[in-house]
Structure I
Amino acid sequence: MVVLVKSRIEDGIGILTLADEKRGNVLSPGLVEQAQAAHREFIERGVRVAVLNSEGPAFCSGRDPEVVRVPGVPPAGAVLIGEFEQSPVSWVAAVDAPVIGAGIHLMSTCVDVIAGPNARFRVPELRDGIYPRPVAAELARIIGPRRTMKLLLTAEALSASEAVAAGLVGELVPSNDLTAHVTTRAQSLLSLGDDLLRTTRDGWHVRFGTRPADEHP
């Protein structure tokens, strides 16, 4: 089996690494299946906080262009995003490479995002004749509808510093410091009691609409 996702647990913190370097970590059925398996293992082993990172030239290149959409059947990426939105695990993203389309939606399910200077955020789907409704809705809730529409219409990329200013990213740090910063942030979350950690995680999802308010425990 080709390894598209790597995972491990260190000091109680799960680490899930998107590792399909050849395809830029597109949300292919294979990558999603392996990510789901890692996620299930985290839950089974009682992991409360996990880090989402990547290997290769892209953090996540979004939808898989080689997969033909079937009406009424959600694409693999949407299934993974839904799992992360409903996950009992609190995620922190470490991003130091381009993020495209649905990859931004996946990243936004994390309660915190820390970026390096090589991060770029782009939504080019309109150029391909596709309106990325879920991604657009998620971006609009976080950075505002006007700024979102500009990104859709121009397909321009937000730099890491622009993403911080827009509120899409929580912090920008040097590449060499990214792992340490993300580990510290994950440890801070882990130090919270179960109830407070759950409130923090669910508050993030309810505030930005990834989970309806009436589903808030």
Structure II
Amino acid sequence: MIQNKRYLIAKRISEELEEGQIVNLGIGIPTLVTEYLGGRKIYLQSENGLLGMGPSPIEEKIDIDLISAGKEPVSILKGSSFFSSADSFGLIRGGHVDVAILGVLQVDINGEIANWAVPNQPILGVGGAMDLLIGAKKVIVAATLFNKHGESKLVKNLTYNTSGIRRVDLLVSEYAVFKFTENGVKVVEILEDITIEALSEKVGFELTYLKDKVLER
């Protein structure tokens, strides 16, 4: 059983990925997904110009010239390719990324996200999230459900600046997997030992299942 909730989230997201997909990993929890691909041929893309990214290398194998968009050391797989950042964003904007996995600060009940700016804090950079929201065929957001102040990141309405109006597909947290539909947010799967009523109380509004019975883990 995985004790670290960040790794629990990453493992659950890995179950959404299919052989042969091109997948972009955002900064933070999304980068941990590489640890759970299990040898499947999934082609990881990084905005700084890399397709075919492998798992994080051990210290003895770190190459300072091989980094992700988040400036973390990475490995490369056989057949990997390197290209300019402009070409990388052309890949994204051209609709060639099957799945984007992004970190998130907030997501509202309709699936609109905020993940690039915190009010009254310095803006370090927008990154590629806005392009990925528009260009990726499927968008999964990864986050622990509550911030350091104990506030839910799943909210009725965003209070942070939006990253774009496109509805994301899934939010994977340590408590549950949420799907965003035309009828709002629905619980697909409970991952923690908690009832949906208790989870509703934690986030501050009533949650309902996508189906009559939530999937058991």
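No lab work stands behind these numbers, since they all come straight from the coordinates. Just so it is clear, the model here is predicted, and its values are computed rather than measured. Cβ atoms are built from the backbone, for glycine too; each structure is taken alone.
Comparing Rg/Rh (Cα atoms, Kirkwood Rh) across structures I, II, the highest figure comes from II.
When distance in nm of label points 7 Å out along Cα→Cβ at positions 24 and 48 is calculated for each of the structures I, II, the largest result comes from I.
Each of I, II could give P(r) over Cα pairs in 10 Å bins from 0, in percent, for residues 112-199 alone, but the derived value 16, 37, 29, 16, 2 comes from I.
Kindly point out which one of I, II the value -4500 was derived from, the read-out being helix-only ellipticity at 222 nm (-39500 (n - 2.57) for each DSSP H run of 4 or more, over all residues; to 500). Clearly, the read-out refers to II. Can you spot which of I, II the value 1.4 was calculated from, given it is distance in nm of label points 7 Å out along Cα→Cβ at positions 32 and 192? Going label by label, the one that fits is II.
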